[in-house]
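Structures incoming, each one as structure tokens.
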Structure 1
Amino acid sequence: MDKKYHWETVYQTKSDHQVSWFREHLDNSLQMILNTNIGKEAAIIDVGGGSSTLVDDLLKNGYINVSVLDISAAALEKSKQRLGEKSEQIEWIEADITEVSLPENHFDVWHDRAVFHFLTDAEDRRKYVELVMRSLKIGGHIIVASFGENGPLKCSGLDVMRYNPEKMHGEFGEEFKLINSLKETHQTPFGSTQEFLYCYCRKLI
């Protein structure tokens with residue numbers, strides 16, 4: 001399956017309220033980022049940010065160095081249109097997270113809601129973790145939200161992985177310290193629920 005074709009089709013043919021992962025605001029993600037106590041000039045990347053409103057809320061909270069990465073140009077365009085002139089303050093990166101090259105030792109915060117659980121291939125997860133190791137600063141913060149143990153087995157017609165805190169931390173290894181985790185019962189636009197697991201780690205080396 002062509003991943004880019006799949007996600008371009010999703011975002012070209014469906015509105016935000018027609019996809020299960022949509023939330024008006026990513027409150028837990030935002031609060032976790034605020035709790036890191038990073039400065040407003042700190043470099044933040046939202047992986048799979050697409051049409052998410054997290055970027056809006058980061059700007060509202062005064063953060064001035066934000067990047068949004070997504071495989072779908074259509075998803076990024078939705079956010080650009082929504083933000084208008086403010087979109088010029090954001091670095092937009094259209095790329096596959098398993099193939100992209102990012103600057104080394106650059107980011108203070110790495111945020112990912114609902115990308116990592118699509119990496120069902122162990123090699124793709126290895127590439128992801130290696131990219132985090134290269135591009136996240138020592139002492140940097142990583143927040144990953146995936147489906148929890150009671151989450152769905154598929155999303156958008158694709159197989160997914162499900163995690164508990166220990167399993168998620170195990171994917172990243174001893175170079176990262178697990179600081180906190182929480183479960184979220186996500187209410188989909190269709191009235192159903194999905195269990196998400198949020199894990200917050202610090203990069204030690």
Structure 2
Amino acid sequence: MQTADILIGALFVLPVCAFAQTTPPVTLPFETHAAYFSREVALPIVVDPQVFVSDKSAPAARRWQGIEHVARVRNAQVDDPSASNLYTADGLPLNMTLKEWLQARGSVTLVPRADGREDVTVVLHGLKPGAQFSLFENHFDQNPTGFTPLDGTGNANSFAADSRGSASASMIAPAVMNHANAVLVVYHSDNMPHGSERGAVGVTAHHELIARLP
């Protein structure tokens with residue numbers, strides 16, 4: 001009877017162990033937000049909706065993503081000269097060139113936890129040295145698209161690039177993400193952390209990189 005009891009117990013233990021196994025980690029590359037945005041709205045060229053270049057003939061306008069910009073600047077395009085200086089929607093200099101903006105790259109690794117949350121690790125290079133950034137989660141299942149701090153609270157989602165333009169950040173997302181979500185890297189041109197809010201998009205907050213879940 002003792003042997004039989006052991007065998008019967010094993011039948012119950014095995015399914016529990018199998019259930020406890022978590023989904024394997026996923027590592028995704030970031031792409032520029034400009035490339036992602038332009039593909040989503042089917043533009044013939046890559047346009048950045050949140051950074052601008054000088055154009056003396058450009059009138060003040062309300063353009064992509066509802067962002068209003070002053071006269072004499074327009075949205076940056078990937079085929080603009082790489083040395084073009086960038087500006088905010090208010091016409092303030094970002095003190096970087098289009099080439100420097102578009103050279104940002106990196107990856108995000110997602111590891112689901114048994115408690116339903118998710119470990120997130122981001123590694124980035126090619127950022128503006130010493131600049132301030134934050135991580136947000138896109139919610140494409142909301143209309144309009146929603147944005148929440150990646151850590152769920154805005155207490156630990158901000159970081160600064162080092163003197164070489166590299167950065168890494170780790171935090172716990174409040175829930176496992178899926179295709180309705182993306183990890184978003186926001187550059188803050190006022191060099192201030194914004195916690196649970198992105199800031200004024202196109203003015204103090206500029207989406208630089210994005211990685212959408214498959």
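If we compute distance in nm of label points 7 Å out along Cα→Cβ at positions 134 and 166 for structures 1, 2, which one ends up with the highest value? Mind dumping the intermediate values first?
Numbers: 1: 3.3; 2: 2.7.
For this comparison of distance in nm of label points 7 Å out along Cα→Cβ at positions 134 and 166, the top structure is 1.
Assuming 8, 31, 31, 14, 6, 4, 3, 1, 0, 0 is P(r) over Cα pairs in 10 Å bins from 0, in percent as calculated from a single structure, say which of 1, 2 it is. Only structure 2 yields this read-out.
To test your reading of the models, identify which of 1, 2 gives 1.00 for FRET efficiency 1/(1 + (r/R0)^6) of positions 46 and 70 (r between Cβ atoms, R0 = 25 Å, to 0.05) when calculated.
Values: 1: 1.00; 2: 0.65.
Computed on structure 1.
For the set 1, 2, ranking by mean count of other Cβ atoms within 10 Å over residues 30-37 places 2 highest.
In this comparison of 1, 2, the computed figure -4500 for helix-only ellipticity at 222 nm (-39500 (n - 2.57) for each DSSP H run of 4 or more, over all residues; to 500) is attributed to 2.
2.7 is what came out when distance in nm of label points 7 Å out along Cα→Cβ at positions 38 and 174 was calculated for one structure; which of 1, 2 is it?
Numbers: 1: 2.7; 2: 3.5.
Working through the options, I get structure 1.
Which of 1, 2 yields 1.26 for Cα Rg over 2.2 N^0.38 Å, for residues 110-157 alone, as computed? Structure of origin is 1.
None of the figures in this text is laboratory data; all of them are computed from the coordinates on show. What you are looking at is a predicted structure, and each value in this text was computed from that prediction instead of being measured. Cβ atoms are built from the backbone, for glycine too; each structure is taken alone.
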